[in-house]
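Bear in mind that the values in this text are calculations on the coordinates, not laboratory data. In this text the structure is predicted, and so the values were computed from the model without any measurement.
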Structure I
Amino acid sequence: MPVSLKPVPLMNASTSITVPPLTIAGFTLKSRLVTGTGKYRDYETMQRALDVSGCDAVTVAVRRERLVDAQGRSLLDFLDLARYTILPNTAGCFSAEDAIRVARLGREILDSVDNPGKHWVKLEVLGDRKTLLPDPVGTLEACRELVKDGFTVLCYSSDDPIMAVRLRDAGAASVMPAGSPIGSGRGIANPANIALILELLKDPTAGGDASYPVIVDAGVGTPSDVTLAMELGADGVLLNTGIAHAKDPVRMAHAMRLALDAGYHGARSGRIERKLHASASSPWQGSIASVVIPGE
């Protein structure tokens, strides 16, 4: 006798579960993927990659040689300033003094074009040119001074959990631990430390605030790196080289966008328990192999 199956209504193809926006110090970003504007082979490729990434905040290094190309074209002319919030970046600074000066220059530039990012800064104070890892002392000093000066500081940090706490306590609106060294493409080198940072900064039982934004920054090479960062519980990911130096930057930007969404939803779906042994998807009872045929 044929089994009668009750039809199940199909989900409408247009139905989707969206990733909510990210709020940092009262400012809301529709996309949790923040992308850089450097290292592209040309501004036109950058424009297409930013478009398909879905981002609405982009970092810009505040140095003339990074703002103007060999043809004398300004990077800002290739950014839709009504669409993107510019996040000025103190890239290339190796002292607190230089970073503070560059941050103030970025504020002046963005004030002249009336972009909402004029009060923001992605703070980087680097320790050396080989590793491009942050100088913890200089970073903390610059963070305190810029907060005092009215900046909303998004602070690039190492994956040291204690340093992350110090920067938050110094007033950083977001701590941005490195997955691995800038531009290395190594992905999340130390997931345990990222998890500890998230616990200390976001878990109320550990003195954290669940709404405090933690963004993984640097070292991302593949979409799976983005997914892992989000599965660990990060609020967002900032990347540049992983897209800009891909063979097809536009397609990679699209992949990174999808990976972030997948990681966000995966982190909040409640993954299955890891087990040593297999667990059958279907019950053994009632299987054909378990049926005893009379007379045999």
Structure II
Amino acid sequence: MSEIVKVNCIKHQYPDTTEVQICGLSMTIYSGERVAILGPNGSGKTTMLLHIVGILRPTEGEVLVFGEPPSKTSLHGKVAMVFQNVDEQIIGPTVWDDIAFSPINYGHSPEEVKKMVDNILEEMNLKHLQNKVPHYLSGGEKKKVAIAGAVVTHPKLLILDEALTGLDPKAKMETIAFLNKLNKEKGMALIITTHEVDILPLIADTVYVIAERNIIYKGTPLDLFQHPEIFEKANLHPPPVITILNKLKLEGVPVEIKKTIEETEEELLKVFLRKKSEAKQN
């Protein structure tokens, strides 16, 4: 896998002289990798993403995207971002027009644009909204439209800032499945910021945790779940089932944290049934 993003101890000064510095561990992201960035509000997650797409420039530190500083290279067609407030990026008079915006501006023919937009509408189950005015859609529908508009040109890197927040459970799982399909079939790398710890195993190969504007952890979701102290440092809460299993492990109970929350819940149920059976025998 080739290196596509590198971030190392950046500092940015906003026009009001507010300074944001994110140091600690360096961040390196590879082609086809799914990366989640976890951290409380104000930890610097969005600031980091805005540096990666070149909207912000660091006053100190290093940001490289495809080997170059984002400010010195064109990221059109390579990188797409879904913002936390999707109203800032949905500009088309209809859903169809909004999704068609990037293909048109990248020079695709009308026939190509129609095919690309229709395919994404179908894949994301948005066909019934294609003639709707985006302004009147629900928050969850707007987010799905924004994601469709970002991936319609199949960028090499997709960045999503809290883009799964606000989706109902069914829409969230559909969107996660779609993103994973793009990752697997197109090799599209994903960077996702989220507060939703439960979904980490479904969306990420690698997790970075930011606390007090320092990257304090890099590892797999499974490894993270076995380090409750990291959650405490970042002022976050692990899934309840993970907390229970970690406490059982401290008590010497032979339990194992599994790859997904569902599998971990099954493991906890097995432990409960085993203990219940042992109690009956005694």
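Annotations
- Structures I, II were shown, and relative contact order in percent (Cα under 8 Å, 6 or more apart) at 22 was computed from II.
- Given 6, 26, 31, 22, 10, 4, 1, 0 for P(r) over Cα pairs in 10 Å bins from 0, in percent, calculated: source structure among I, II: II
- In this comparison of I, II, the computed figure 19, 17, 11 for semi-axes √(5λ) of the Cα gyration tensor in Å, for residues 108-187 alone is attributed to II.
- Origin of the derived value -10000 (helix-only ellipticity at 222 nm (-39500 (n - 2.57) for each DSSP H run of 4 or more, over all residues; to 500); candidates I, II): I
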